[in-house]
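Each in structure tokens, the structures are laid out below.
Values in this text are rule-based calculations from the coordinates and carry no lab data. Computed from a predicted structure; not experimentally measured. Cβ atoms are built from the backbone, for glycine too; each structure is taken alone.
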Structure P
Amino acid sequence: MDATDVFDAFHDETSLKFLPAYCIGVAKDVETTPAAEEHRAMKKKLKEENLFQSSKAYYAYKCIFNLCICALSVYLLLGYSQTWVHMLSAFVLAVFFQQSGWLGHDFLHHQVFKTRRYNNLVGSTVAALWQGFSGSWWKNKHNMHHAVPNVAGYDPDIDTLPFLAWSEKLIEGELDGLPSFLIRHQYLVYLPLLCMARFSWCMQSIIYARDKAKQDIRVFELTLLAIHWSLFALMVWQCNTWLAMLGYILVSQASGGVLLALAFSLNHNGMAIMEAGSQARIDFPTLQVLTGRDVTPGPLRFTHWFMGGLDLQVEHHLHPRIPRHNLPRLQSKVIPMYERAGTPIYVTSWWQGTKELFVRLKPYGLKP
């Protein structure tokens, strides 16, 4: 398949100099769809309008704001002795984890600095030290998702069997021998599963950093992860009783998973699921539009803040290196473009999108 647009989504022009060393031949009679041609033309205009240029002041503000959330959590923990205040501290810490996830996401998509090395350094630091995740684990998983969103057998974000089945296209006999109530009642266990999500992600990322990350990244990330979890253990130790310590762990980690998943699950879950191999027949921009949804920003743009800018998910998938603060300007350009092309971008509210997600999880909501 033609990987031009997939490659271009992740890399800037400086990466092109490395490609000749990997040339194994010249493709002839390559057909480019009208949508792909218009997508590439749009990208040139976006570069001319400097939409790929980030505001360093904006990202400095986001870093400081996130640290203030963490400071508030520490203040509530150390400044008060009541257990309910400590549980509030745990929830505020979960908000810090969630917002740090969006910030690490921006850096690791190379939205901030022109140099990939600086983006990787800061992004991996935010991911490991602030959030407790391995950045290399996240990039390995997330880049595959961006290349083939909602494609069965390829996108890791919809590989949630046997607990959640988003389409019959994902099953293919994998449920043989499993209790049928898992599928019949998956919409009821969705939220409880989200409470365990952060525990699972943290363990997966630590294992990946230990076993699969490159040597220099492995040492760097494992060191930061050790510092993160040591500081978290120190915070837990400030609680008055063992029961309060357990509650602090559960509230902070479970809420952290729920807050993340309630945001990014709206981006693609409940949208079209493509058959394995279908990405070879659908051009890159059309695939992004068909499998993603935008979410309205909500009162005072709260949803935009809560979702870390990923309420403009389709725009982000079309041009993942465009900084978060430029996505609203991008939306005003691409929505008319795809309306003219006959594949309009789907926009809905947070509540409606969540409802659609639960409908898809019901057995009769699964689509063949």
Structure Q
Amino acid sequence: MSLLTDSHRARLGWSPELDEAFAPHAGDGLQPARVTVQNRGLYLVVGDGGEQEAEITGRLRHEAEDGGDLPAVGDWVALRPTDGRAMIAAVLPRRSKLSRKVPDRELEEQVLAANVDVIFIVTSLNRELRLRRLERYLATAWESGATPAIVLTKSDLGDDVEARRAEVESIAFGVGVHVVSAVTGEGLDELPAYFAGNRTCVFLGSSGVGKSTLINALAGEELQATAAIRESDDRGRHTTTRRELIVLPDGGIVIDTPGMRELQLWENEDGMDTAFTDVTELMTQCRFSDCSHEREPGCAIKQALADGSLARQRWESYTRLQRELRALEIKLDKRLKSEERKKWRTFERQRRRPKKW
């Protein structure tokens, strides 16, 4: 078995902090590895033994409180090599995680990517571009602990490109906005700087916006399958079917993700504050600290809506996302209380059982 050198580990995103986090596992004969593909209960990982299949141990599955605690693409794990499929015994602490609520399920977190430095929010400059959707993506990206950037693709097919870019910049405070075309090459030279220092970047967006085409352009070769634009709706046909970590030839790591039909918010208080910094700053200017922004005098939000300095659509987007988060918070609180009651009932039953001497 050939071991990876320090430089090879660094290419995968290894750091001194991970050295410290892995130390307790080193004495148990475990090896560090990074998850490159997650497919149901099976994983592909790359580490000292090269790339290999792996699955999680029963203990790790049992100790996980929910799906968010299980390995995700981008995670560093402690791996137990075997003659067959390796076993993942632990997930090392994450420095960032990109999460959403699992669609069509009551309360479950899905980690889309872990240990990410930059989140490229990708949308195309045609009918797919929607500011309200971008606000949702930005809130999720800021909450992750990574830095977001917006990539507006297919500039060769868009009309009024600069006007549309200005619209996006009006809601993307402190976020780089890049207009690119994989056909003409416009703007592609702005993206490699994000990968410097073997940083990990994830591409996030709806189906058909050109994420895989961008990755191929950055890699200089056909790594990901792509399909042509449909004339009926200006969208590419969705080809990425799984989340996958790819090491780029010139350095840096990219995680490609399947196009998402919806991005439901997971716990997101800090991300909302950052994504809507213009709204939250206005709130601090209200006369009353508990202003409901409805009837109170001296309300800075009402004044901004009246004079047009705050767009009504942006305010409605903010309040809609806040209602979604509040509903999630109530459900999570109810579940926590229910789990605590179950624990106490179990404890009481065990305490009251006759002791066997």
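Observations
- Computing distance in nm of label points 7 Å out along Cα→Cβ at positions 97 and 209 across structures P, Q gives 1.4 for structure P.
- Identity of the structure behind 23 (criterion: relative contact order in percent (Cα under 8 Å, 6 or more apart), calculated), options P, Q: P
- Computed -19500 for helix-only ellipticity at 222 nm (-39500 (n - 2.57) for each DSSP H run of 4 or more, over all residues; to 500) - originating structure among P, Q: P
- Which of P, Q yields 21.3, 72 [Rg and Dmax of the Cα atoms in Å, calculated]: P
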